[in-house]
Structure P
């Protein structure tokens, strides 16, 4: 299991420095982010570490509140242990509960997804995952074929199948995500077609619903693939970007024949719903 690097930034004020820094680091292949009381933690695979670029970002944004940072190597085995030891259950409204195997079941919830996390993203704790789950809870997926692009732990694909989707394909560029999605699918007793890859893994296939919680640049780059892969009247749910980026994402989707339907937001993060028009 690969090691990760955690960069912990001290910010004052927290915004807009935090939002700008996340956007810049996402372009450097950072995989996940965590807000703190004094700033931001950003995580990247040790193999993809960008020490000089991070230092340049800190210098460039010093005037807007980046006061400094520290770098820490997080061994793979400890990465898992940290999240499994401190992993509260998460609710997306009254319809969906995401919990770890060691949490008690809740028979009163409509859909209960059990996730044994191997990474920080895709567990339901980040605002973008909760926003996607809320949209999913409001979408009738019964009998529909769905795709989850950038599946992480597989939480969205698993929730969709548990809510009645006929078939689900989940893809991610990370080996650990593919492995974890397969494990979590088995844990929930559902069948999901899991494949390593990005948007190219769904190109040429057709779906009634596509979920993609990645980042703005990747979403805009792959928007035409999502549109071509949706059946007429199909739904596209997107997240992984800030509310300040919604106009750009909406414009990209509109250029690909996707009609904007709704927006949700939490803590400065956004999620958008589109419909494939004729």
Structure Q
């Protein structure tokens, strides 16, 4: 008899290559984390989000049941270890949060062919033929081997699956497991989901000062946006970060020069929002 199944979305990464939190990026009208959790929910008893300890109070992640990493600097394998420790008698359907092209049919196919007598069931990559570890089912029997693997100083989940007893499946949709780790990969994925929207997305670099920096929780970021003007971009960011200042209280600079709010944005623009200076 198969072990009961829980779901785990891995959202504890630092998104260094993307330049902003991948879990919070929009995908098909929701954040990538929300979309991944919605894909999991119909197939598992409970769905959890894997987080680092310093992410527990993040508003996006706080909306879901969490499993907190117990190991630092291990990457995604830390989330699976923590999940297996908390619920050792359950199998785990594990998903990365940065799979914007993942579809329900791919998950259904994976679960229909789940080999519960083996340590894991995973897809064989359509790119290199190696196991795809971040859309896979890990059975309770994998726990001992996984713990020993990490205790031996290793942390690559793909290499773990290479040596484990795994049922490998061919991907029904060859693009479903494409990761979006960089702004360029994310733009390509958005274009695949919606060619019209993808064609109008712009890669922008935004800097924040004073109160805006405090409210955004960052000095700068690289992002993709469909905003046509500086004013549309500010409105988009004001919704995301709950900025308290209206655009009329700010000045905007584009590529180092002050500009009107109606100035059209181009791919690659550097945009700076400048609040009023206290006492000026």
Structure R
């Protein structure tokens, strides 16, 4: 199933629960023993979006990966509207499997308003557009299965478990099979496709798991073609005691900053 197929099942799950009472995700979207966090987060976000009464832009999305979400197994997404005001809507959502919360997310949607304050983003990047993907090839039982859905082009940084001396990753990303359109749900899935920055420092395989993830979306930004490359630059701000804290800039194909991403990652080395 493509990401568009999965997102469509979520919309039906929320708007027509009699037709789609539960959800499931195939093994092609797995990362080790659990579902790839980016697709589960994207589906939880889509459930919240489908609950909104109007089309308010997404401003922030905060997600906690509480426990494993298993493939080929039924789960549900429950959405709670915490508050809807004139300008902003705050929603909470849970992905529940076997009566246990696997993913917990909170999102803020807010309308544009006139303001005397206008401070344009001054950041830029100088990464050249890639001609093709440059990342881990599909190796059975080694490469996470979900990576088949993404093209990643590494510009700076190293592959995981190569004993690198640096702890940042710069590169480009897009879907291997272009979706119908790039939405915020697609961006959420793409942003999480990169492995944690600190894994490149290790010389042997070790598991790692995102525990908390916050994304802030910058508006306005122009629509992007489904085949466009999005830039990704992530830095490790601090790592100690089995946890790493990273911050990333996500760049629109036109060079503008489209999102800010922060993650707390547990590393079990």
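Just so it is clear, none of the values below were taken in a lab; they were calculated from the coordinates. Treat the numbers as computed from the prediction; the structure is a model and nothing was measured. Cβ atoms are built from the backbone, for glycine too; each structure is taken alone.
If distance in nm of label points 7 Å out along Cα→Cβ at positions 102 and 126 computes to 2.4, which of P, Q, R did it come from?
P
Given that mean count of other Cβ atoms within 10 Å over residues 14-21, derived from a single structure, equals 11.6, which label among P, Q, R identifies that structure? Before the final figure, lay out the partial values.
Numbers: P: 18.5; Q: 15.2; R: 11.6.
Computed on structure R.
Here volume of the Cα convex hull per residue in Å³, for residues 30-109 alone was calculated and came to 138; which of the structures P, Q, R was it taken from?
Numbers: P: 138; Q: 99; R: 82.
So the calculation was done on P.
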